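Since every read-out is calculated from the coordinates, none of them should be taken as a lab result. These figures come from a predicted structure and were not determined experimentally. Cβ atoms are built from the backbone, for glycine too; each structure is taken alone.
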Structure P
Amino acid sequence: MSISREDIEKVAVLARIKVDDKQVAALESDLGNILDLVDQLGAADTSDVAPMAHPLDAVQRLRADEVTETDQRAAFQAIAPATEDGLYLVPKVIE
């Protein structure tokens, strides 16, 4: 599969990228090679290959879910300017 000069110029306009004539020629060649490679990959027989979510059979090691800090809520609310029913009271900012 190949890509035309007009396609490259159209994509450059849509992407708001300035591309001069030397770059268009180089892009035409490079993108043509990339599209040829994609065609080769598409032609490969993958009927016997199982889909994978990840190429490695790794298992996430998780740490034990243990409490590491003590509850200091009462101490923090004792030094707060205003609290009510365990909540911090703040000035109203939206009317």
Structure Q
Amino acid sequence: MVLIAERFKVLGEPVRLRILHFIGEGEKTVNEIAAGTGTSQPNVSKHLKVMQESGLLKRRQEKNFNYYSVADVSIFEMCDTVCNSLRDRLETQSKLLALV
């Protein structure tokens, strides 16, 4: 249970979700991630460290650059499940409000 809670804790930060979505398009450097997510480089680095330590991301160093990519692609299935559930809930609420 602790490992499951830790995984959800890592994903509980909106900036990390933006980073994950951006890196899902392919391997990126810290500066590319910062520019692509509109987040400062120090903030991106902090979140990347947490995500790497949790096993979501992997890092590859080449000369002076660190490249990050998704290590556990099953995370996208989980995100899709949550997004679909939220979409269904919002559609149901919208239909109920239309009846009022």
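Observations
- For the set P, Q, ranking by Kirkwood radius over Cα pairs in Å places P highest.
- Highest-scoring entry among P, Q, by mean count of other Cβ atoms within 10 Å over residues 36-43, is Q.
- Structure from which -13000 was derived, helix-only ellipticity at 222 nm (-39500 (n - 2.57) for each DSSP H run of 4 or more, over all residues; to 500), options P, Q: P
- Per mean count of other Cβ atoms within 10 Å over residues 52-59, the highest-valued of structures P, Q: Q
- Label whose coordinates, when Kirkwood radius over Cα pairs in Å, for residues 12-67 alone is calculated, return 11.1 (choices P, Q): Q
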